[in-house]
Every structure is written in C-alpha cells, then in structure tokens.
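Values quoted throughout were computed directly from the atomic coordinates according to the rules given, and no laboratory measurement underlies them. It should be emphasised that the depicted structure is a prediction, and the values quoted were computed from it without experimental measurement. Cβ atoms are built from the backbone, for glycine too; each structure is taken alone.
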Structure I
Amino acid sequence: MAKNIFLLAHVDESGGALPKAALEVLGAAVELAENRGAPLIIGLIGGETGTAADSVAGCGATRILGVSGADFAQPRFASDAAGAEALCRAADAELILAPSTSRFQRALPALAHRLSGRVDTHVSSLALVDGAVCATRWFYRQRIEGQIQREERPWILLMDAGCHEAWSGAAGSAKVEQVSVSLLDAVKRTNVVGIRSPKMDAQTIRPEAELLFVAGAGWTKRQTDGKSHPEVAEKLILEFLAASKASLGGSKSLVDQSGENQAVLRFMTHLNQVGQTGATPRHPKGLSTCCHGEEPHVVGWRFINERRAVNLDPNCGWARGKADVLYVADAFEVMKEVNALLGAAKAVKLATATD
C-alpha cells in the first residue's frame, strides 16, 4: 500500500486557479484515498499557489505543498521538472496522480526518470483490484481497453481530461508548505514572451463545448443540381458554430481531401479529425452531418452520450444502431433551417434583454 496519494497540479497561468482537468484528477485522488485509507497530499506549481490551495481546502488533504514564484508562473520543461521533483521528494510520494495537460506531458516523463520510477499516460480511470491500484487506459486508437498494475514506485499516472467527475467543495483557508527550489541560470534560458491564440470566432476546437458538430465528405460532393458547393457549406457550418458555440470535428475522408486536389472546407484541418487518430472527444452531445458512421469514425464517438446524425442515405452506418437519432434529410437544408431558428432565438433574447 502506498504511503500516501499525491496529487500534482499546476495552477492556471492566467488566473491562479486550478484548471478543470486538475479538479477532475483531484476527484479521482480523493476517491482513491478514501477507498485505500491513505492520506492525500497535494502539490501545487505556479506563480502564486495560495488561491488554488484555498479553493481545495475542503478536500481532506493532510498537507498542501507549493512551489511558487515568477520562475514557475509559465510552462517550461526545465523549471516544471525541477519543481515537480522537489514536491515529490518533500511528500515522499509513491503514487502520483496528475492531469494530462501539455505542460505535464512534457515534464513528468522526465520526473519519472529522475525519481527512478515509472510513468503511464492517457489513464482513463483508477480502481482497486485485490487491494492494489489498477489504472485503465485505451490502446490501438481506442479500440482495446487495458488495465495496468506496476510494482515499481514511485508510479506517476497522467489522467486524461473528462474521465472523472471534477471535485467540488467549499473554499476555505489552507496552509501551504512552501518547498524551496534553486534554479540555475541555464534552466531559465527558455522564456514565454507572449501567447498567440485565434479569435473566438475563428476557434473551431472547443473541448468544453456541450455539442460536437462533425462534418463529413458529403459536404463537398455534388449536390442535387450536379455541382459541389463548398463555399455554401463553409458559410452554413461557420454560422452554426458561431451561434451554437459547438466544437467542430471532421471525418478522415474530409480532412484528407486537401491533399487530393478536391474541394475542401478551408477551416478544416487534421486537428479537427475524429476517428482513426485516437481522438476521443467527451462532449455531452454529438451531431454528425454527411458522415456514413463507419466503425473507425464511430470509435471516436464512444464517450459522447447522445449521438445524432443527418444523412440522405437511410442505409448509412449511423442507421445501423450507431446513432440515437438519424435524420434522413439533406444536411444543407437542415442546417439552413437550424441556423434560422438559432438566429430567431437570439433575436428574441436580445429583445428581451433590452426591454
């Protein structure tokens, strides 16, 4: 049995709070600590850790450790790895849980090497099997589920976002034990000079969106008039995304068309691809349009609770029990009507707000 359950998290670079992914891992850590009867210790990294510590004061942690200061405010491999190492040694940690953020995906494999431990990534759940911790993750592009147990310690587990209910509780006043870390000048060579991000209207990948809208290759094929209308498809899809704030996905056949000299949707990239990539979005609802619901594509939807599809073919893959609701209709006409309804609802809302 582990001496303790150690949660390692970094605070949000902009506001000093814990990101949602960290609160989800905290929920798993609290549950695991209760089931094993082991103490829970939290380690925080960031420019300022007091606010984050106060927000989780009611989680039952016996200790909250912190590495803070300007050197740890922004993500940087060398300083993050050094801070995480100092926290883990101070906690004498054997089982370390952390969110699978880009910041930790870079630094924590090196942490495992420094601690002579082991690390597993993309963990989706934790369980106790005969009193031992067992981690679950997916293999082979989310087609095979495997369970992992290790005897080596410390054991670092990076948990994917959306796999556990986020911890929620009352904020309080927490005492943070500051851990000192000395960084050489060579460690500080990399500096974040700014952040560039697309405008909200141009952002199509929204992990926190309630709805995932997936476009298939049918949007760029010949329509009833014998011609393709990708420019109309772009306008309809972008209008819907702007009104619904949905996240955009694309089938492999659609995103591959850019290299095949075929008509394409200019805002669609391989980053939007769902299926055959290992991408497993976890939006509450999904709407597929002009997709056939092939097995590789549907695999990418396995964690979406409600699946709906629009396709002219009543015998497409979605009709074979893969969609909760299938609309046999022209996606161009359906989305025109949906956009009109969303526009009318917005107008009513604005009118109500001004009255």
Structure II
Amino acid sequence: MSLKRTVTMVAAGWLVVITGLHVTLNLRAAIFQRRETAAQQFRIGFLPVTCHLTCPVTDFINRSQTGQGIFEPVRFSGWPELKEAYLAGYTPATFILAPMAIALREQGVPIKIVYLGHRDGTAMMVHKDSQIYRIEDLRGKRVAVPNRYSNQRLLLFKALRERGLNIADITLLEMPPPDMPAALYAKAVDAITSGEPFMGQTELDGYGRVLYLTKDVWPNFISCVLAVHENAIRDHRDQVQQLVTGIARSGKWLDQTVDHRLQASQFVAKHYYNQNPRLLEFVLSKPPDRVKYTNLVPLRKEFEEIERLGREAGILEGTAHFEDYTDTSFAVDDARLPAYAWEAPAP
C-alpha cells in the first residue's frame, strides 16, 4: 500500500470519528436542551372560557416580549378531557373547577390549588320569551350546568335553598358549555349557567336574558382555580412560582383598563380560543366588573364555604380541608406586584 493511500485512509478514518463525535455531542446537547425546556415550560391545561383567560394572556405577552412562553398552554374542549389529562400526568398544571380539585384531593390525587382563575364571571340565562323572571320560577324547569362538580351547580343549590327550594325541584342536566347556547336557542332547556363567554353569546345574539349574575347571588364567586401536581411543586418550584407570578401579572394587566380587555379579546380569540372576538369583547366589557382578575389569592374562609356547600349538595365527602388541597406559598399580593408593561401593537 502506497504512503499516499495510507495517509488518505487515516485521514478519512479521523474524519468519520470526528463527525461521529460532533453528532453525538450535538445530539446530547439537543436532548439536554429539550429536557431543560420541558422542565421550564411544562404543559398547562385550559378551556376556552373567561375563567381561564389569564393562561393565554400570560403566554401571549411573554412570547411578545421575549419570544417564548413560560409554559405550554394546552386547550381542551371539556372538563372530562381536561381532568383525565391531569390524572395521566400529561399536564402537570391545569385550570380546573374548584370543587373538582377538592374532590380529587379527597380521592388521594396529589393536587394543590396555588391560585384562582378569576372572580364572578358567571350568569344564568333564560330564553328571552320565557316566563322565568325570578329564581323561584325555575321550579319544574330544565336547567343545564357544566358538570356535577361545577361551582355553578353549587351556586344554583345555594340560590334555590335561600328561596325555600332545592335541587329536586328542578331537572338538572350536565352539558358542555359550548353546547349550551344552542340548547337554549332551541328551547331544549329552560335555563343555562356556565362560565363565560357562552352565556354572553345568548345575550349578544338576542335570544338570551340574564336571570342573575354571580355577584348578585354569591359575591366574589370562585369558579375555577389554578392547580399544580405536587411533584411539579417539589421538583420545579421556581417554574411554578414563575407561572403563578405570570398569571397574577396578566390578571392585573387585564383589570387595569377596558382597552387591555379589548386587546386580549382579539389575540386570545384568534390564537387560543378559536372564537369570534366579539364574544370576549362583550363579556369583558359589559359591564367591566362582570369578570374580575385581581385579588386571586386562595382564602380559607371562601374555600370552607365551598366545602360546606359541597357536602350539603352531596358532591364532597368532607375529608379534605384547606391545608390539604392548597399551597398558598406561591401567591403574590397584588399591591406589591406590577402588571405587565405591554400594549398590543396597533393593527
């Protein structure tokens, strides 16, 4: 074998070795980077409702400011799918119904409520042509609620009992919120109640009439909460804190001005909810206090009321209490927290 050929073969061999090392090192770096990103940007479940609005708002503002989000929002179409995704570990964090989170804790699920979704923001709608003008007029009627564990069900339970009625006096139907407007329009049900914007849709389209707003029956009503798996709290505490702080800052941004709410209506409807922006514009501005996104620290007395009503309504056992299902160490006082300094670019 000639010297030239030998040198050529040795060089080719070294080229293969060096290329292999480069591929291996780059692959390991890419895997490490993906793992690091996964740890920092874990998935968070949400539905296209106003009580989950701070999830897409936080994501959109962070991506606008820095080019990346602090978590990965995952949209679901209904409560069963959202709950199962959490139970399967697909979403380490999720927005979820408050009584559902408590019930899961009673069943031994490692879930902790770290913040609230919003306050108020729920209405009961009846058909504009109906003869239902008072809560007492619901006797014998068909009323749709989102889920057995929804606070809307507890709200109805509370409203009926205060007027000498009970759940047995009505026909209660469980129905996905997106299906409720069509059911009311067709008069398949007599009344519907869920999170916005689906209640506002019936009013905006001209066939729905408000029977009551949440604030009229249960002031500072809590529908949904932000909950995190205990493993995420243990292993990624800094990321959970960043998540809660981001949610709180976006809530404060939303409550600063009506213009911010109108801006959010546009980008959330287009990029996250797949809805007509007029829906969110309507429910976030008429009136502006229909939904509130500040003062969202979980408070013991409010959850004890949910516990009590849940036991009386037969959906909670009473075996889990505030310290079992909450972790308030991440919550930030609104007075000390700046809102996001961000404005949507002019169209």
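Computing relative contact order in percent (Cα under 8 Å, 6 or more apart) gives 14 for which of I, II? Structure of origin is I. Among candidates I, II, the computation of helix-only ellipticity at 222 nm (-39500 (n - 2.57) for each DSSP H run of 4 or more, over all residues; to 500) that gave -8500 used structure I. Could you figure out which one of I, II the value 3.2 for distance in nm of label points 7 Å out along Cα→Cβ at positions 110 and 150 was computed from? The read-out comes from structure II. When Cα Rg over 2.2 N^0.38 Å, for residues 46-117 alone is computed across structures I, II, the figure 1.16 traces back to II.
Here Rg/Rh (Cα atoms, Kirkwood Rh) has been calculated and equals 1.13, so which of I, II was it run on? Value 1.13 for Rg/Rh (Cα atoms, Kirkwood Rh) corresponds to II out of I, II.
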